[in-house]
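For reference, the structures are reproduced in the following blocks.
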Structure I
Amino acid sequence: MPTLFRRGEFHAFAGDGAPYLYLVPSAAVFRLDDASVAVLDAIGDRDIAPADLARSLSDRFPLPDVKSAIEELVRIRAVKAFEAPVNPPIAPAPVVAAPMVTPPKKRVPLTTLVVNVTSKCNLSCTYCYEYGEDKITEASTKPRFMDEATAKQSVDFLFAESGDQQSVNLTFFGGETLLNYKVLKVALAYARERGAELGKRVEASLTTNGTLLRPEIIDWLAENDVGVTVSMDGNKEQQDQFRVFKNGMGSYDTIAPNVKDLLSRKMRRPVGARVTLTKQNLDVVSIYRHLADEMGFYEVGFAPVTTSWQRDYAIQDEGFFAMLEQFQFLAAEYLEFALAGKRHRFSNVRDTLEEIHKGLSKSHPCGAGMGLMGVATDGDVALCHRFAGSDTHKLGTVSGGVDRALQDDYLTRHHIESKTDCSKCWARPLCAGGCYHEAHTRYGDTQHANLHYCEWIRSWTNTCLEVYGAIAEKRPEFLQQFD
């Protein structure tokens, strides 16, 4: 039977004018030469015989160059070679069965444990996914504060589940994490002691709203090499729209001086800001300018609010386009900085560049339920910190371990191959359907693809690919930081 050529699955983009392919599903980035571009153009959307393909390019390229280009494109699967049947019989279209998905043959070790040391918070943020209008936790049945014994059991659980990993990440979360400062200190001291005994390095971090960053706590954070992320939404007007105390008073005037004290310290690990974007607060560039340039955060990351689409603060279609334009503006600025050898603080583009550089092709959108899990105040283990306290999304306990049947079932049902909406999307290696908690909140089902994000994700991924390609063309050494 004769051989035919057909285009493989890829996304074409330009890096500083040079032609590139993002190969799906391998997630590799490949730069094209002129002959390869011509081959792909000649194939187009049809099936073509090798002789016809070579003939169509004979007036532009020597035959050896065309042959070499085809061989390389077939090798990287940008072109598929297949045998065409002779006089194929006419038959009804086959019924395509759903792909069989099985759990990973090798269990992924736990590398990050997010410990919710308290469900209590001294702020009353309107959009809070944990205890606001869209809460899914059974907070009333859980203790408001984790005790020392449960915190130590959580540390032991992390070590037990980490396998041969030499480094583990212990992340403290809330509520407002620092409300349980006493247990924080006990848990980290215990983790470092046990880590030394086991020959494992413990990296510690926490997220805080910044209201309780008094000198004593800042000293402890610095002395214990704790990474800090501050949840902050911008300047006074932006911050005080939703991040308020229970009496309705804005939090900016309390937080700003505390953050400046923290940033004035010589922390061994950089301090970042995490911004929640809402329909009412989408001026990404001005938020970035305030937090990066005026406040002095080492990096600033943005995330759209996780909420039901009916909420007044939910971002709608036009909001996503506005957000994309400003993300793209900062991405272009990031590129300028990179080419000049300077550091830009927009972490969204940096994080995506790192994933592109490492060739990540995800079976699941994040490590939830695999390399990352969350622990509720009572010691129940959940998919991640966003589900901590939800009995429906429980995977085990820190004292009894992980229920492997529950974990395997979860990983099987949430595999990218189980999401038919994602099967033809070129951006699926990086997206894999999106955040489970977002899907649960928007669609009532963690297995549902986040379809309201699709165009946004594809556009943003393409922007980051173009930035990556431009850096690869003009300053490739910049990308070594991601190795």
Structure II
Amino acid sequence: MGKVTGFLEIDRQQPTHRKVEERVKDWLEVYEPFPEEKQREQGARCMDCGVPFCHGGCPVNNLIPDWNDLVYNNRWESAIKRLHATNNFPEFTGRVCPAPCEAACVLGINQPPVSIKLVEKSIVERAWAEGWIHPELPEHNTGKRVAVVGSGPSGLAAAQQLRRAGHSVTVFEKHSHPGGLLRYGIPNYKLEKHILDRRIEQLKAEGVIFLTDSHVGGNVPLEALTEHYEAIVLCGGSEQPRNLNIPGRELKGIHFALELLPQQNRRLDGETIDPEIEINAKGKNVVIIGGGDTGADCVGTSLRHGAKSVYQIEIMPKPPEERAPSTPWPLWPHKLRTETSHEEGGTRDWAINSLEFIGDDNGHVKQIRAVRVGAPPKFEPIADSEFLIDADLVFLAMGFLGPVKSGMIEQLGLELDKRGNVATNNYMSSVEGVFAAGDMRSGQSLVVRAINEGRKAAEAVDAYLRAQPITAPIAQKTK
């Protein structure tokens, strides 16, 4: 390493957050700029371990020690080449990834780990600013045609890898703009959409075709794909939300989280929202059921709307402040995590089970009857602990149950695994020539894992297509 004693001399540093009273008034990223000199110093803390556990912690196996050292030595252009070798979109992961690599950092055994996520973001933003990121066209075209269904992180990664391998790639997206979860699920204060748009433009310049407002199995018949393309990659995500079927669920004012978050992003993108379905938390008592990242995104969004109060509840017990003994290094630690949204206001509470939604005379939710519970898996109610929560607006953020089965999956007759995801063998589904990747195949997970899934699926599709002596669409192969 360029500075072998860096981890002894330099403390971990992170960008400061903009003041809460300022940032809750806008939808811009919450972080202040971080000086280049300090970015390089953070890279110098890397110890270049003989066994770099950060590689194993990173779902895309980033070459972390390599680009940490390159940053410290001011070799930024070489650093972005190493970073892009494993990760198509480090500007996404550098913003929204929870950084399992840092949890596996050897320095993190007894000191704060290396600021890997910060360095990653610094590299890619420097590369964009310097003009080092540009379209990469294939050396030759294979003549094989691939349809990618869904333009979230797995779909974009698969499309880019397949196009660079020389195949013709068309991405079908049911929404009006490409990006999937990145555009419609993640709030702008975590990922401003111009960051996404510049990558979309790169893919277009490389020859990837995007067809938006194109719902395969809906307004786009399945035959339009099976009769025209040699391979299909399904990257439609895990969009079936977990419901809470308790008395009063039919009341107005109770929404899934992915009704709120996409609507807000569309509003910021200039779209007009139908007043009949518009969701606005201004002046309301908001309750969020579910303690994960999606719930935290509802917290930040509600606060920016101007909610009167925000109360986030979770049925699981409160995690410990430090790494739990059950998840020793280098495992992903079970511990309390505080998002920037939680710094901005609201209350979090744990070990609470919702029993009933209570409505007013107009059929609108006004309270939740809840009870405190014991430890999992039984979650037994604690005697005399029932209480009422004022709730004008409720968001259900309890995770997802897999991909939506109606439409494309049912029409293709795909086999599912035990968890209800698309079953695959080396990313190919039960139908020859039809592949699956990302959350649709593996279940709800991280953006970084979705990128890795897309890359691996593209590798499997490329090998499959190159082994086909005759170019023929899927419909001909399955007759």
Structure III
Amino acid sequence: MDNALRFEISLNGALGAIAQVGDLSMGQPLGHSRRVARLASMLAQAGHGEGEHLAVAEQVALLRWSGCTANAEGFSHLLGDDVDGRRAMLDHTLNAQDMRAVHQATSLAVVHCEVSGEVAKTLDLGEAVEAGLCRVFETYDGSGRPLGLKHAHIPEVAYQVVLAGDLEILSRAHGLDAALRWIADQSNRRYPASLAALLVRNAKDWLAQLEAAPAEVSDPKVEKSVSLTLVGDVIDLKLPWLSGYSRQVAQIAAESARLWGLPESAVDDIGKAALVHGLGRAAIPNHLWNAPGPLAYGATERTQLVPYWTQKACRQIGELAASGEIAAHAYERLDGSGYFRALPAESLRPEHRLLATSVAWVALRGARPWRSAFSESEAAMTLKQEAAHGLFDEKACDAVIAAARGEQRRFSLPTSSLLTERECQILRHISQGASNKETARLLGISPSTVRTHVESIFRKLQCSTRAAATLKGLTLGLI
């Protein structure tokens, strides 16, 4: 059974998450698509009043870039840098030669439109949204892509979203006056003159409204739940060799959490975190991920920002805030050598440890541009060796390997991520009145070792007496 399929999110949350992936992929600031959705809705309302068409405009705007991970590899080959190149394309700083190449790359538009249409279909958003997404690269004068359609075959919502996007990006990049001049100049070329004029008349006021209030997107179907798996799939489309990766991590992480004895709520949290842990990868150009050898320092630093972008994007989506916090620990290591925070072992909770180990396991089992896939035995041996060197939790490795092999044996839940297992044992004994010497005899270790552990316990619990340590240990569930 694919456990990832059970992890759900509201439709509104899914739209928001996919929009964040698109923003990062296109080199835009997080929240760009939400602002465009608001502007498109304002334009639709100004033209036609209240109605279902407002939700259509918002949804098309939020999913406008939902196909951009699917053609990232193509843009990487075309422009060298799929993220910065597309940012330059949108804010009109791309050189003329590359811009011509983009306009001639019809196949990239086909991929984008087909995928975004499938996303809308999977979310059951209706034909109006699907049609709008499949026509956002067409233009009023018929020079657009991928089909070169004439105006009569382009739904108005496509123009509304493109106009809103042009206003948001160009006013930010070049100032409002320059943006409005360019939009006016595109009348009856890129979009209908009447619609462009309506936007130009209201642009200043609408942008002011955006600044005055958060660009929250209303969704009449907010009660509807959808599978979060779709978000993971959209994330993974960025790199061909990552197909199905997030699903696999979610399945392994969730099952290992069950084997480790975590409550079902924690299993749900870690599964969702696994599905979105790669969201920040969208901000990093493909040529870095596809490099056949070690990256230079600056490039390595960029790739290590993936969990930062993931957490930041998820924080803006209420339902994913907790999952994003867990996901941000996907590359942390117990010895403090991980990223992006380089946290020590005592800061890593069971769900952090299981996710990091699951991510490492699935990565080892898959082929990468710089190496072949590891066999199951090779991956297990590698994980255990790295656990022995202090990178991973040994029990987490056992649980992940067991989950990957389909085993059903249960593992005891670690009593603490703040204290080590040995420290918990010692705290338990001293809380019951045992002296250092008595504790040493009971555990078969030296009194000096016990004393060292007690000092560590006091430091971690920020206590200076055994009574205070006992109380805090009880409060935190350590003993």
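Values in this text are rule-based calculations from the coordinates and carry no lab data. Owing to the predicted nature of the structure, the values given are computational and were not obtained by experimental measurement. Cβ atoms are built from the backbone, for glycine too; each structure is taken alone.
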Read-out distance in nm of label points 7 Å out along Cα→Cβ at positions 359 and 399, computed value 4.6, structure in I, II, III: I
Given -11000 for helix-only ellipticity at 222 nm (-39500 (n - 2.57) for each DSSP H run of 4 or more, over all residues; to 500), calculated: source structure among I, II, III: I
Comparison of I, II, III - label where distance in nm of label points 7 Å out along Cα→Cβ at positions 175 and 439 is highest: III
For 25.8 (mean count of other Cβ atoms within 10 Å over residues 31-38, calculated) the corresponding structure among I, II, III: III
